[in-house]
Structure P
Amino acid sequence: MTKYKYAYHFLIDVLEDDLCSVCGLPQDLCVCEEIAKEEQIIRVFLEKRRYGKNYTLVTGIDPNEVDLSALAKKLKSKLACGGTQKEGRIELQGDHRYKIKQILEDFGFPANNIEVQF
């Protein structure tokens with residue numbers, strides 16, 4: 001009987017470590033990030049800086065809900081440009097307003113929550 005009791009407690013401890021602290025589901029079934037993506041209003045616009053350089057700015061993504069640095073890295077590789085993530089926004093070098101909406105949709109953000117200013 002002790003053998004099964006130990007195995008049962010071990011299983012409980014392992015399950016508690018694999019649960020999401022927000023929604024309580026196992027990590028593979030966790031939907032917290034998907035829910036966070038649906039609630040955010042993302043704004044994409046162009047900013048002209050010194051010497052006529054264009055920067056595409058992506059704002060409105062909550063850095064507590066979505067990993068901004070990982071998203072910026074994916075966007076930079078998809079768009080083949082430089083950029084950074086700072087102060088809760090993503091800055092991409094160049095004018096990418098025409099392409100970025102489709103790429104954000106591919107990453108799971110709903111199309112009706114993405115506002116692109118032309």
Structure Q
Amino acid sequence: MSDWPDQLPGLNIKLALSQLGGKKSLYLKLLTMFQGSHAQDVERLISVANAQDWTAVHEVNHALKGVTGNLAASELYDLCVAVDQKMKSDDHDIQAELDAMPTAMTTLLSGIEQALTLSPD
């Protein structure tokens with residue numbers, strides 16, 4: 001399958017490929033890496049937020065924001081940006097964002113599963 005969809009659940013594939021110079025095999029590699037290394041990040045973020053460890057919240061969120069930005073995982077990325085903006089202004093009222101993140105992550109992981117069935121050619 002040489003024609004890829006522009007989007008899958010949680011993923012803006014067209015944007016991601018434009019950021020990666022059209023390198024589909026690299027995108028698939030990054031998605032696989034995300035699946036293996038970051039699938040639990042939302043749970044970690046919620047856990048450290050519940051413990052009010054704001055330094056850890058910043059660190060986990062910052063990493064998740066970076067990787068979701070690179071993957072063009074727009075819904076989860078936007079939530080991370082919102083948390084980041086609040087943390088930078090010392091606003092710890094991030095419950096609404098945290099509440100939305102598990103669904104965004106589930107959607108993203110579903111989209112990754114679908115993307116990994118695409119041919120890199």
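Every number in this text was worked out from the coordinates using simple rules, so none of it is lab data. Computed from a prediction, not measured in an experiment: that's the story for all the values here.
Data overview
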{"read-out": "Which of P, Q yields -22500 [helix-only ellipticity at 222 nm (-39500 (n - 2.57) for each DSSP H run of 4 or more, over all residues; to 500), calculated]", "value": "Q"}
{"read-out": "If percent of Cα pairs over 25 Å apart is computed and equals 24, the structure in P, Q", "value": "Q"}
{"read-out": "Highest-scoring label, criterion being relative contact order in percent (Cα under 8 Å, 6 or more apart), among P, Q", "value": "Q"}
